[in-house]
Structure 1
Amino acid sequence: MSAVQTASRNATPHVATGHDPYPTRLAQPLDALWLNRQEAVVKGAASDGPLNQQQLDRFERDGFLFEQDFLSPEEVEELREELKVLLECEDYAGHDFSITEPDSQEIRSLFAVHFLSERFARLAKDERLMGRARQIVGGDVYVHQSRINYKPGFEGKGFNWHSDFETWHAEDGMPAMHAVSASIVLTDNHHYNGPLMLIPGSHRVFVPCLGETPDDHHKQSLKAQEFGVPGREALRELIGRNGIEAPTGAAGGLLLFDCNTLHGSNANMSPDPRSNVFFVYNRVDNACGEPFAARHRRPAFLAHAPGERWSP
């Protein structure tokens with residue numbers, strides 16, 4: 001029996017489309033460690049946007065691209081001030097879109113930030129970001145998800161290896177790999193304050209994960225993910241091929257990474273906090289439908305539709 005046939009037997013069926021090229025949350029592992037990616041990585045050309053051919057080639061090869069000094073120091077300071085206001089807003093405490101650390105009340109993430117803040121809304125629509133996103137995914141885009149991440153000094157926990165697309169496909173119903181994430185670092189990223197780590201080249205394969213998605217999985221997974229985590233054998237093979245990279249640099253840098261690039265982070269054991277603002281740009285014709293491996297859609301603050309307005 002082939003890997004795809006085995007996957008079809010074990011996968012939760014998707015009633016809207018039938019065959020799923022990216023089966024996951026399986027009862028039994030496949031015959032193979034992964035499935036090949038079906039879509040191109042970079043769909044646009046150097047003439048379509050701000051990224052040059054060398055940058056596009058690097059993104060195509062690695063599944064990510066880090067640009068130093070994307071924002072000016074003045075822009076970074078303005079965003080830091082806005083970040084501080086949002087994190088200290090008592091009206092947001094205790095809401096489901098405000099995620100705390102697993103063992104404390106320290107805020108880990110604040111979702112739908114471009115609906116909570118006019119300053120972050122302007123940033124989400126900034127042509128410097130939108131242009132890069134359109135160039136990579138090859139068409140008009142909308143914000144599928146936004147958030148600010150804050151990893152406090154000494155207290156900030158790590159996050160397991162995962163592919164965002166695996167989660168968005170399984171739990172949000174994102175059909176294909178036509179999305180790119182844009183993360184702007186608002187504090188200096190060092191090797192010791194829990195920077196994002198990525199596996200170069202991992203975007204070219206899809207690693208199915210085991211275990212049926214629990215109901216309301218987001219309530220646990222946003223603090224510490226256990227389902228939707230690739231197996232160690234697949235991770236060992238992929239890391240053995242291309243290693244691990246953790247882009248570091250001064251505040252204001254931009255990390256673009258493919259929706260399927262495997263990534264994670266260590267705990268922050270230093271006194272220096274780490275924060276970033278994060279926008280996911282999905283191609284408009286790739287809008288989400290019914291989830292592929294969950295009984296119910298996740299809440300709207302985690303997965304927006306094109307043109308949708310959200311409020312707390």
Structure 2
Amino acid sequence: MEQAAGSTPDAQRLPGCYRHPDRETGIRCTRCDRPICPECMVDASVGFQCPQCARGDSGTGHAPAASRPRTLAGGTVVADPRLVTKVLIGLNLALFLVQQAVGDRFTDRLDLIGQAYVPLLGSVEGVAEGQWYRLLTAMFLHGSIIHILFNMLSLWWIGGPLEAALGRARYLALYFVSGLAGSALSYLLAAPNQPSLGASGAIFGLFGATAILMRRLNYDLRPVIALLVINLIFTFGWSGIAWEAHIGGLVAGVVTGFAMVHAPRRRRSLVQYGTCAVFLVVIVVVTLLRTAQLT
């Protein structure tokens with residue numbers, strides 16, 4: 001392509017958002033004329049305003065929530081962007097301490113098992129026996145100190161930045177959808193008497209969503225891909241690991257993460273939470289089919 005006489009590459013570049021200088025944009029605030037990216041745009045009666053002008057605007061009728069700065073996915077920017085991650089880590093650690101204090105009887109009541117006789121409980125237990133809660137509770141149990149330390153370190157490294165990018169509600173929805181998808185695939189494919197437990201399904205979902213987010217921001221994907229490949233090697237190369245939970249969580253995380261960061265702005269919540277709802281329906285259908293097969 002030929003360049004017009006007297007022009008330069010820098011002259012042809014769009015200005016960067018005043019809050020995110022690395023993001024080029026052709027949109028400006030209708031009040032202060034500063035460049036603003038889609039994340040910072042606030043609907044006004046005419047055009048768009050930056051968050052600062054929208055907060056001080058008394059003539060457009062904005063509700064206070066409408067002028068709050070938003071994350072890339074549309075979540076509200078908060079003072080502690082890692083709060084949910086901290087709470088999830090705390091829950092996992094607390095339940096692990098209960099496991100150590102009470103023993104296998106506690107774990108056997110809450111881990112993921114399809115259908116089997118459990119000697120410690122003296123009865124046939126499992127999801128097929130109507131104990132659907134095991135799909136959820138197994139996400140917060142761990143089999144050893146190494147198991148929980150590895151998962152909690154991964155949750156802190158991957159989950160914290162992802163929570164800051166998505167916002168609390170969307171991040172929490174992603175976490176539970178990924179974890180439940182991993183549990184459902186384990187229930188469907190694993191032997192019914194094979195127990196499994198751990199937060200790995202949810203964490204693999206966070207891995208998948210992180211890759212989608214980094215791609216969206218044009219960041220270097222090689223570090224997260226390398227880490228994901230290493231985890232997949234351990235998944236399939238190490239005995240005793242429920243690979244079904246990892247794959248189920250990863251697939252759910254990739255699809256849900258794509259919906260979170262690529263949803264059109266005007267229908268953002270519908271697309272994001274609609275995708276989560278579709279996955280929950282699939283999880284219910286898979287669980288019903290497997291239960292019918294076992295009973």
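Values quoted throughout were computed directly from the atomic coordinates according to the rules given, and no laboratory measurement underlies them. From a predicted model like this one, the values you see are computed outputs, not experimental measurements. Cβ atoms are built from the backbone, for glycine too; each structure is taken alone.
Structures 1, 2 were shown, and P(r) over Cα pairs in 20 Å bins from 0, in percent at 30, 47, 19, 3, 0 was computed from 2.
When you work out relative contact order in percent (Cα under 8 Å, 6 or more apart) for each of the structures 1, 2, which one comes out largest? Write down the numbers at each step before the final one.
Numbers: 1: 31; 2: 16.
Structure 1 gives the largest value of relative contact order in percent (Cα under 8 Å, 6 or more apart) among 1, 2.
In this comparison of 1, 2, the computed figure 2.8 for distance in nm of label points 7 Å out along Cα→Cβ at positions 98 and 210 is attributed to 2. Starting from the value -17500: which structure in 1, 2 was helix-only ellipticity at 222 nm (-39500 (n - 2.57) for each DSSP H run of 4 or more, over all residues; to 500) calculated from? Going through each structure in turn, the value belongs to 2.
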